[in-house]
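Colleague: In structure tokens below, several structures.
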Structure I
Amino acid sequence: MDIIIKKATLSDLKQVQEFNLKLFKKEYKDYDRCLNLDWTLGETGTKYFKDKISKKDGCVLIAFVKDKMVGYLCGGIKKPGYYKKSPIMSELENIFVLEKYRSKGVGGKLYEEFIKWSKAKNVGKIIVMAYAKNKAAIKFYQANNFQEYGLTLETKI
């Protein structure tokens, strides 16, 4: 299967948002009923994706198979936190591949291109967060050399 990865432009905005909504719907159903399904196509989500596409610290990549968009990856440079000495970091913020194209190399190609983008920005570390119950995502990230770093716990009250 021939997979083409390209950097998204503003003309790809709506399609990226539609894919993000698919991701949100799946995550809402399977992992997090607190997700706001109106965010993606709303004012805040639209601004988020426009900025990620058009600003130099953002990266939105889209994957095509036979001229059909089958996945996307969105990330960017992570703002320095409270650490005194930390490398420049990028964050893989969201990634989605249509179910029919999963486990066929699409996610890996998107991630490889994100690594290239990150290296060009002098990034020393890439981070990603995943739902603990999302075993498929965790398996994908671990297969791409991510290691556990922190653990967030929650409780309902």
Structure II
Amino acid sequence: MNNEPAPGGVIFFIDDKEFKTEHHHLTVKILLVDFAKLDPAHALLARRHGNEVIVYKDLEEIINIENGIRFFSEKIEREIIFFIDKQEFKTDENHIPVRVLLVDFAKEDPTQTTLARREGNTLVKYTNLDEVVHIRNGMKFVVLHNGPTPVS
């Protein structure tokens, strides 16, 4: 395969943004990451070819870049289900700060509570509100109240 630099470069588009490259052959990963600045875990590269839509799923696939070729990205919906105090939550983010889990999801005051996760017989407490938790499907958290729990 010839990947000699193209004299004057090759112009192509991703999501209607114009890009220029000196190479005729690029991998899907390079197009997504280096040009479109997208995370391949959350986006696919595709293009229309006549009435057909070609979706590139292999990040290492090499694509022949022709002048004027148009690509578009598609967001990958990956719904993650997790629980806080037995309440179910859904997200497409897999890295969430402790503060966000407490405030936005559990609707708790982070100055009065601590997020924890059961790991076997051990309770793993998240004391740093800025710590980013890697959320996996089915994870279970509990909210611990730092002082006496008010009775209503």
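Colleague: Among the shown structures I, II, from which was the value 0 of helix-only ellipticity at 222 nm (-39500 (n - 2.57) for each DSSP H run of 4 or more, over all residues; to 500) calculated?
Modeller: II
Colleague: Match the computed value 3.7 of distance in nm of label points 7 Å out along Cα→Cβ at positions 71 and 103 to one of the structures I, II, and report its label.
Modeller: The read-out comes from structure II.
Colleague: Given a value of 135 for volume of the Cα convex hull per residue in Å³, point me to the structure among I, II it was derived from.
Modeller: Value 135 for volume of the Cα convex hull per residue in Å³ corresponds to I out of I, II.
Quick note: the coordinates plus some simple rules give every number you see, no bench work behind them. What you see is a predicted model; the values in this text were computed from it and never measured. Cβ atoms are built from the backbone, for glycine too; each structure is taken alone.
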